[in-house]
1. Work out the source of 15.9 here, i.e. which of P, Q gives that when mean count of other Cβ atoms within 10 Å over residues 52-59 is computed.
2. Output the label of whichever structure in P, Q has the greatest value of relative contact order in percent (Cα under 8 Å, 6 or more apart).
3. Given a value of 4.2 for distance in nm of label points 7 Å out along Cα→Cβ at positions 100 and 244, calculated from one of P, Q, which structure does it belong to?
4. Comparing structures P, Q by distance in nm of label points 7 Å out along Cα→Cβ at positions 308 and 324, which one has the largest value?
5. Which one of P, Q has helix-only ellipticity at 222 nm (-39500 (n - 2.57) for each DSSP H run of 4 or more, over all residues; to 500), as calculated from the coordinates, equal to -15000?
6. Can you rank P, Q by Rg/Rh (Cα atoms, Kirkwood Rh) and just name the one with the largest value?
Structure P
Amino acid sequence: MLAALALLLAQMSTPSPAPSASPAVAVSPEFTLYDLRTNGAATSFAEVSNTLLNVTVNAGNVRGNATVGDYGFPTVGFPFANDNASGANIDLYSALPVASLSYTFDSHLSVAAGKFAALLGQESPFTYQNLNIQRGIGWAMEPTISRGVQVSYSNGPWTATLQENDAYYSGDNRAFEGLIGWSPSSTTSVQFAAIVPDANVPGNRTTTIGNKAEYDLMYARTTGKLQILPYFLWVRSPASSVLGYTTWENAYAAVLLGAWNVSPGASIAFRFEHAQNCNSATDTSPNADLVGFGAGSFADSQTVTPALRFGNGGVLRLEYSHVSATGLFQNRYGFEFGVMH
């Protein structure tokens, strides 16, 4: 359906340029390892956080990209999982977590198919893509990777993407995910993203509640050495007699991300967040917990990540995080070292 829409729009667009004679190929390696300790435990968790190759191919109108390798998604407030652990990381999304093929009609319009990182949120899946080593609680509520087709359009300060995908990586259910953005200047942007699956989509290996619709309002601004990226996420899971969900459930996350660039080679990143299930602890509907700490639960987290960059992509990041949630009081500290591009 999305591809047909793109072809219809393409008939109204200007002629596209001829493909280049030979494709241009770019390869970017990412290698990092981290060591994180939780609540002063006797043993720490050490793991390779990224051994990845990002490959892009540009053959004029046709473009491809792929991310391949080993990775993990360390997240504050949640247990660690080895890169190859059952039910996590590579076991969920494979050693080819992101890959797509796109066709660009002109400077405004393109279509693509493949595996995509989620459109929602200010945080991306892999550690090297983010200000902090660990992902946040708000990120854990959102989709991570999807498989589907998408249409993207841009014109001046406006961008829009509409995607039909497999609903939280379910493999056999469908959802619509989209984003519209406005960038009035090079230092400011506002985006709204949403994912809406069918009310009867069940949970799967990547999420226990698969019918949840999510709405995400994001803002980004850079002022001098300060970068801020706040966002507000609203989550709704409808009642479903098919799934045994007896009530409509709601939750939200309010997140402030940012960084202070002390110098070209040094920065301090931070993240503050509050997430809340909008119900009581006595709610027995199976879709009552959209945050991850039980019905009626809340979670607050604070993370600080100083970073030093040196040489050709070398980086050393330290991190301290604190989580106070229903039934949980967690402190973590550690480091990540490697090469990021």
Structure Q
Amino acid sequence: MRFAPFFLFQKPPGRGDDRSILQGELDAIVECEALGYDAAFIAEHVFSPYSLASSPASLLGYLAARTRTLRLGIAVVVVPLSHPLRIAADWATLDVISGGRVELGLGRGYNWFEFDSLGLDLDENTDRFVEGVQVIQGAWTRERMTFHGRFFDIVEAEVLPRPLQQPHPPMFYASSTGESVLMAARAGLGSCASSRPTPAELNARRRAWLEAARAAGHSEEHIQRALRYTPTQRTVWVAETDAQAVREARPLLQSFLDLQAAYGIPGHAYPGRSAPAEHPQYQERLARRGPGGSMTWESLWDNYGVLAGSPATVRSRLKELLDQSPIDYLMLYSSQGGPPVEDLRRSLRLFADKVMPHFK
């Protein structure tokens, strides 16, 4: 198996100043290399304490200079928020200066305030995403890029430098629905699942992705590369005892959900601005958080979306998950809710020392 912690750089009330949060989690990522993790992922969000990772290419460029073997991932670049040629140039540059260590997650975005602040219409996010992915892929696989679409009109553009990894860095899509799994497969992108799907749902998603990718004509080599570099998320928290782990991790999940409610779904923490709560994406996401929803501690625990406990308990629960759904790349969702950085680093050390070796 391959393992990669995910860092969100969240700033809940009272958490600390911006610099200490950024530097603390960046230092934790650097330590991941020495601990034997295969990769580390960060996010992209803008304009709120939900995440301070507003310039992910800058953060990973800093990490490229401080690491040598750790692969550097983004989960995800919100494609509609930037021009796709800019995305292609930024991430090709990072791939070159890191020595070919980039793993690129792509998403269409869901936060109305992020889109509105940039003068974009959230209702266009899927169409902008589809065009953007086509431009990025074309910029990396053609000497010169010409594209005529609804949002982008490009003639003979040449993106330099070229990515070091060929034909380009591994790419996946953050898929939240069955249709998005199929969209990812048709586009040649891996399909990254969050902590919510049950093991049975993970298996069904994989089967659907494989069938759609093969039907779209992607080569078996391309399919296997996409599978190898597409992680599955699970919330992971390790402490010396089960009681300590639950005592720490459960409030962190609630802090994460509170930040979502304040700044994203649909968001109530922006003075003088009101997101359209009737938006279909918000209604679907809000449903996940209510009683019986798939974003409660109980529901995530039942479906192995949460792996929390002592090293022995986390080992046992991870084995039970793998017995039901053969995952070969795990993204550890450990920094959600803005944990104290020393607690976060302790959890990552315990996992690396006492859990990870049993699955390598």
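1. Details: P: 15.9; Q: 18.5.
Computing mean count of other Cβ atoms within 10 Å over residues 52-59 on every structure in P, Q gives 15.9 only for P.
2. When relative contact order in percent (Cα under 8 Å, 6 or more apart) is computed for each of P, Q, structure Q gives the biggest number.
3. Numbers: P: 3.6; Q: 4.2.
It was calculated from structure Q.
4. Working: P: 3.3; Q: 1.8.
For this comparison of distance in nm of label points 7 Å out along Cα→Cβ at positions 308 and 324, the top structure is P.
5. Working: P: -1500; Q: -15000.
This value belongs to structure Q.
6. When Rg/Rh (Cα atoms, Kirkwood Rh) is computed for each of P, Q, structure P gives the biggest number.
Rule-based calculations on the coordinates, nothing more; no lab input. Owing to the predicted nature of the structure, the values given are computational and were not obtained by experimental measurement. Cβ atoms are built from the backbone, for glycine too; each structure is taken alone.
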